[in-house]
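Structures follow.
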Structure P
Amino acid sequence: MTKLLLVVAALAVAILLAILVGPAPLDHNILQLRISRVILGIFAGAIMAFCGCILQGLFGNPLVEPYTLGSASGAALGGAIGMMVFGTLSPVFAFCGALGVGVFVFMIARSGIGVLRDRLILAGVVMSFLCSSLVMVIMIMGGRELYEILYLLMGYLGIIIDASNRLPALVIILCSIVCMGYLYRYHRELDIISQGTETAVSLGINIQNVSIIIFVFTAILVGLTVSLVGAIGFVGLVIPHIAKLLFGPKHLYNLPATMLLGAIFLLLADTLARTITVYELPVGVVTSIIGVPFFIYLYKNAGRSA
């Protein structure tokens, strides 16, 4: 209980910093922008961390998250195609991109003995690079500005939620909450699967059905998030490990903790992104600077334990 209160207090501090800290003086317009950033930061941070925790539990792999699986970049590719077709980011196209790339990576990583850890990560990273390259080609051919491409691939929270986009943003957020609530029902199955597939099968868990449900709903969540703020990497890699360290391995507790910690992490990263340089950085730059060394550390430890 004490740890939970500390996390909630840290979230409150992160919100205050996100609102009060910045290079521009705080007036009405700036306040509206920063409140919008807080809403989007909490939303995106919670979802990406939640998806990372769910996927790590499903695969039993500490290196898995939507970005390393290529799902986030696939959603960006789908969103770019939707942008060329409709003139705006389409959640449906982003979902299809995330699901398609995720399934493709999963099929590449499968073998006669199951899903191979190294092959899964390698296929995900390769597909992430491929999708990012295709995004650039599609958007440049479509006459889009470089900053739009950068923000789609690296994430951007500087979107003012006003009368013009309030309804779509609200629908996306509400749909995401429903999807997360549905996935949370599988916390017991994830606890069992995390112990090994043989144990799960012996206890009557239908791993194939659970995997399909998790794949589809995480793809929906990633697609909705990318359609709103772009692809933000490494939140889903770093935060689940911190949540497990603080709250233990049971998904009943660490899934909600992961959401809170993900929101804190992304709010702090966004505050840094718009204050450490004269020009505002995409928030994904900051999360990558933190996430890449963490990924290397986890990979080295995973190699030793293998």
Structure Q
Amino acid sequence: MLPLKMWRAICYAVAVAAMLGPASATENGGSVYPVGVETVLTGLQPRPGQTVLYEYTVFYMANEFDDSKGKSAFPEFKLRVFANAVKVTHNWGVHFLGGTVESQIGIPFVYEQLRLQSGKFSEFGLTNMNLIPVSVTYQKENLHWYYEADMFSSGAGYSASHVVNIGQHNLAIAPVAGLTYLPRQGKAEISSRFAYIFNGYDKDTHYHSGNEFMWEYNVACEISKKVAAGFNGYFYRQTTNDYLQGAVFQDGFRGRDLAIGPQLRVPLGKHGGFAVKYYRDTLVENKPRGNAFWFQMSLPIGRPAP
């Protein structure tokens, strides 16, 4: 078993999640999913026969890592992350369980820099990829929703000896449900996305990260014909303990975070758009306390089926 002091040092290295987001708890303080990414019209999926390209960019900065009591755990901690990801979603137009079937793939790249008392460390690379073979999407008047099963690959270029790693070195799956309600003839928006991640076992470090619950949300209203404004964020809670070589790690090392901040959304053509958003971490346990700045864009490719 690795010495406790070594594992405390490893926990400094807060690797961001798959596709780009800031970290949660679990091994190395990271998660396979970038919680906070899916807050913009999440229930609106491509129409039958349509393909949509999504682009995500985030800059995350944190100067504090909090312990299980919400207090700073280390005397010196500075984390800077710049990440970019693309996601492609295609609706096959196949009817199933009253909805239509689509598939998705997300490919993320991350640069991470970490400053500690012992020095500065940085890494760049491909993190946990997100594959969704089957998603079933629905629409009824102003309500849009979907169900899916997400699959996450292990992070590329992982080394247990590195202070900083890009991504998590385990497989994971997650049942997911998302919805968007557009009242007032579409001039207002209420969106939510719920996910529960089951993490696999890291064979290199003998570490098993706990399961994770995530609720991402957005409430917005049009302030002009071109701009919708509101607030967005997420609630994150690790629901089961972390284990190292079969023993509970540091009282479970369960993460928690409530993030909230403003969001602006602007249409781009008939069916595309982009959004800028910000959120700040609050109620933090066993993870960094920081700020995230996002830019997101969607662009349809081709025309939907008639």
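Identify the structure, out of P, Q, from whose coordinates distance in nm of label points 7 Å out along Cα→Cβ at positions 119 and 159 was calculated to give 3.7. For distance in nm of label points 7 Å out along Cα→Cβ at positions 119 and 159, the value 3.7 is produced by structure P. Here helix-only ellipticity at 222 nm (-39500 (n - 2.57) for each DSSP H run of 4 or more, over all residues; to 500) has been calculated and equals -1000, so which of P, Q was it run on? Checking each candidate, the match is Q. Work out the source of 32 here, i.e. which of P, Q gives that when relative contact order in percent (Cα under 8 Å, 6 or more apart) is computed. Corresponding structure: P.
Assuming 3.6 is distance in nm of label points 7 Å out along Cα→Cβ at positions 55 and 239 as calculated from a single structure, say which of P, Q it is. The value was obtained from structure Q.
Distance in nm of label points 7 Å out along Cα→Cβ at positions 47 and 295 was computed and gave 2.1; which structure, P, Q, did it come from? That value comes from structure P.
Computed from the coordinates by the stated procedures, all read-outs in this text should not be read as laboratory data. This structure is a prediction, so every number in the text was calculated from the model and none was measured. Cβ atoms are built from the backbone, for glycine too; each structure is taken alone.
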